[in-house]
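*Asks:* Structures follow.
None of the figures in this text is laboratory data; all of them are computed from the coordinates on show. Note that this is a predicted model, so its numbers are computed, not measured. Cβ atoms are built from the backbone, for glycine too; each structure is taken alone.
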Structure 1
Amino acid sequence: MMMDSEHSIVAVVDVQGKLLTGVHKSEELVKNCSWLVKLADLMKVPVIGSEQYPDGLGHTEDSLRTLIGPDNIYGKHAFACIDDPEFEKAFKAHDRKQVVLCGMESQACIIQSALRLLEKGLEVFVVTDAISARNPEDTTISMRRMEQAGAQLVMREMVGFEWLRRSDAPEFKAFSKEFLR
């Protein structure tokens, strides 16, 4: 199965500023999540975000929060983003069947979100260069388990090329110029 921009939604999970200092390759994580959010904007794909216990752990990293839009980010207590009622309501309002998942931490909120989204019958695409954890081994094992459960492991450029499908797509020139450099 290929990703389709008309059926996709991007879920940015828990990329919170206070937590980033301990996360493996945190700057790269923020950069790659931001890349995906900008790509989604180019392709008119909705983006929704989550924050784990924001009252205690703070909000999404500032630049990423601005890109997503604070009104599109939902606080949660459940590790799986879809198990939060507000997030689920906003998610369902978009009526999308493919979820492009990025964020942190791989061994907790990413894997539980992926597994629960799969249980709900959705197609899940985990962007492996846009997820992380404190321990890189957690990400490795989490990716293996998510793939065994039925999630598709993809890289960020794969998302762009699959959403575009063709080099004569109207957005291809912008994609080539702004995202492949």
Structure 2
Amino acid sequence: MRRLLLLRHGKADRHSAGGDRERPLTRRGEEDARRIGDYLREAQMTPELAVASNARRARQTLERTLEAFPGHVTHLIENTIYLATREHLVDVLRQTPDKVQTLLAVGHNPGFAELAEWLAGDGEPEALTHMRSSFPTAALAILDFDTEHWAEVRKGAARLDRFVTPGALRGDVADDPD
């Protein structure tokens, strides 16, 4: 089994003097990323590899999320994930080494929401509906594949194990989509 932890970056400042790629996380964005990391640790979902977009907000989300893991998690920054299309994200996913069972990917919408929807062919109906209707900042789609090779990932091949939002972990009634 392969597991993809698909994490949208945390809430970021609206503007940055350095442009869109340099927008930093807000305090809430940092807290939500840590909250997701704690959730993953408590659920015993330690990634063997973590990949993030080179945008500052994605890098910071990755850093804050990985703080929850006491050991080193191999991670890398992938420039082509920044605002990538679903098609490109599928290509990147298929290049994941087969020794990796659990992959954490941190990036952006709309590509990440479209990728999650494209991959999820099955899952708990309420979680699927929630994920398909809104993929807010710091939301996490946990997708499982019954395959031996990442190269075999295809449309509808995943089961959505769960869809976790920081708002739900905070006890908020509604998630902020930004």
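*Asks:* Between 1, 2, which one scores greatest on distance in nm of label points 7 Å out along Cα→Cβ at positions 5 and 29?
*Replies:* Once distance in nm of label points 7 Å out along Cα→Cβ at positions 5 and 29 is worked out for each structure, 1 has the highest.
*Asks:* 1, 2: which one has FRET efficiency 1/(1 + (r/R0)^6) of positions 53 and 125 (r between Cβ atoms, R0 = 30 Å, to 0.05), as calculated, at 0.50?
*Replies:* 2
*Asks:* Let me ask something additional. Here helix-only ellipticity at 222 nm (-39500 (n - 2.57) for each DSSP H run of 4 or more, over all residues; to 500) has been calculated and equals -9500, so which of 1, 2 was it run on?
*Replies:* Source structure: 2.
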